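> Structures incoming, each one as structure tokens.
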Structure P
Amino acid sequence: MNRKAVNWSLGVGAPLLLVALWWTLSSTSTNTFFPPLSIILERFQALWLFDHFTSDVLLSLRNLLLGYALATVIGVGLGFIIALVPVARWVLDPLIHFFRGIPPVALVPIFISLIGFGVEMRLLSITLAALFPTLIATVDGIRSVDSGLKDVSAVYRLTRREKMVQVYLPAAGPHIASGMQVSLQVAFIVMIASEMLGSSQGIGAMTLLAQQSFMISDMWAGILLLGIIGFAANLLFEIIKNKVLAWYVGSKRLARTA
């Protein structure tokens, strides 16, 4: 069995083993705060596959995807400007390092005070929190482009747009992808926090409401759903990244086997 098959088996087997262990240990539980997994799965099906799928699950996913998309577009675009325009770097660098030092979740109460509890608050919180990992990774990626590539683009007299699309973007792609992956995780965390602190809708709000109402099985069902969404989002990102950056993944694999 090759290494890839072993890694895949471990990746699938570990969660299945954890679920089996959870089922076994909780099957005879009478603890109010640690209900049997079978009851949690029943509530999971009733809540998230039927009752609250449209009103809460789709709402949370929409906010997550839209906020993350805005953060990616703004982060990559602004990153190019900061990396390639010295004046922009001098002006914006201090602001970026100031705001990146603020914990993302701490932004949520500020936005609630400024713009209220609406969808705009949640989108703004997700976008701003997820912006900085992609922005900083883009700047670092552009700055680390090999000088030889810059010289070649100058020799071929590429336009500014051609340099960005054909030279800088591919060369900085791995850095940008790493930043985008961190941004996705941050966006997911802030999505949950913004719903718990400033909303009556969404997966985070429903999970918190279940905890406050002592509906413990519903709370566990919400936590389980959040774990599944987080895992699926990261897995999907990895698949897309490996497709888009196939040349980079292949070169790293060759370097390891050389």
Structure Q
Amino acid sequence: MYLVFDLFVFLLGAIVGSFLNATVYRVKNKEDFVKSRSKCINCNHVLSPFDLVPILSYILLRGKCRYCKEKIHLRYLVFELITGLVFLLYFNFLSFNYFVSNSIFVYINIIFYLLVICVFLYIGLYDFFYYEISDRLVLYSSILVFIYFLVAYYSGYISLNIIINHIFTAIIAAGIFLLIILLTKGEGMGGGDMKLVFLMGIVLGYPVILYVLFFAFVIGAVIGLVLVMIKNKTLKSSIPFAPFLSSSLILYIIFSVYILRFISYLFIR
């Protein structure tokens, strides 16, 4: 049963990854991301359902379009594998108590953080390829978080102090990034990063935002040095920061219990 559940969750994540990948392309090209049919970006041939099976279609087609034989970008396979793995880890690291709880809000909580993960996966992917962060998506996501807080508050799940903490954390974190932008004249960070950090602040609150930002800068520094060493980038090259912010937040959501235990071990003895 556990194997069947894991397989289902992984496939669900891969399907979501395939949808997010298609959405990124359609939004960039100003297409309707809901009604548009998937097609080959080389020959524009509309793809059949057999061409759209996550992971499996790429492998069976050997990474080439069935119709024009041009190579399919590896990003589709990689992102489907990543989202599948993220979903698998998320559900496997949930406490068993979640699944036996009688509280409906527990399940709302699971769905909410799964949506947050999907939003940040999309933002990270879009910024990675196009160096842009959607203001509209950040705004709508922030509204979603506020709705979640209202439901949580009236359900007795969180207090008003926690909501205030998250709001002030978002404002202060965005303010710090704005200061960095002003001091570096836009070369250190972009306005999109500032708005994304605002969203992260609302989701995480204080002091968690500090841990996640620290992880993001560490991940960014390590990846940046690796790219410099393999000569794909120079120290002056522009590298999108949203993928690191998104990765750090997602890792925290999945492994929060273990991260907090580790931090407590380091500073509280």
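> Can you say which of P, Q returns 1.08 when Cα Rg over 2.2 N^0.38 Å is computed?
Numbers: P: 1.22; Q: 1.08.
Traced to structure Q.
> Quick check: 2.3 is what I get for distance in nm of label points 7 Å out along Cα→Cβ at positions 68 and 92, calculated from one of P, Q. Which structure matches?
On the way: P: 2.3; Q: 3.8.
Label of the source structure: P.
> Another one. Computing mean count of other Cβ atoms within 10 Å over residues 44-51 for each of P, Q, which one ends up highest? Please report the intermediate quantities before stating the final value.
Details: P: 15.0; Q: 12.2.
When mean count of other Cβ atoms within 10 Å over residues 44-51 is calculated for P, Q, structure P comes out on top.
> For distance in nm of label points 7 Å out along Cα→Cβ at positions 116 and 180, the calculated result is 3.5, so let me know which of P, Q that is. Walk me through the numbers on the way to the answer.
Working: P: 3.5; Q: 2.0.
Attributed to the structure labelled P.
> Suppose you compute helix-only ellipticity at 222 nm (-39500 (n - 2.57) for each DSSP H run of 4 or more, over all residues; to 500) for every structure in P, Q: which one lands on -26500?
Working: P: -26500; Q: -24000.
Value -26500 for helix-only ellipticity at 222 nm (-39500 (n - 2.57) for each DSSP H run of 4 or more, over all residues; to 500) corresponds to P out of P, Q.
> For which of the structures P, Q does the calculation of FRET efficiency 1/(1 + (r/R0)^6) of positions 20 and 204 (r between Cβ atoms, R0 = 25 Å, to 0.05) return 0.30?
Working: P: 0.30; Q: 0.70.
Structure of origin is P.
> Also: Going by relative contact order in percent (Cα under 8 Å, 6 or more apart), which of structures P, Q comes out largest? Working shown, then result.
Values: P: 23; Q: 18.
Top value of relative contact order in percent (Cα under 8 Å, 6 or more apart) goes to structure P.
> Suppose Cα extents along the principal axes in Å, for residues 84-227 alone works out to 51, 34, 26; of P, Q, which structure was it derived from? Walk me through the numbers on the way to the answer.
On the way: P: 69, 31, 21; Q: 51, 34, 26.
So the calculation was done on Q.
No value in this document is a laboratory result; all are computed from the given coordinates. Since we're looking at a predicted model, the values are computed, not measured. Cβ atoms are built from the backbone, for glycine too; each structure is taken alone.
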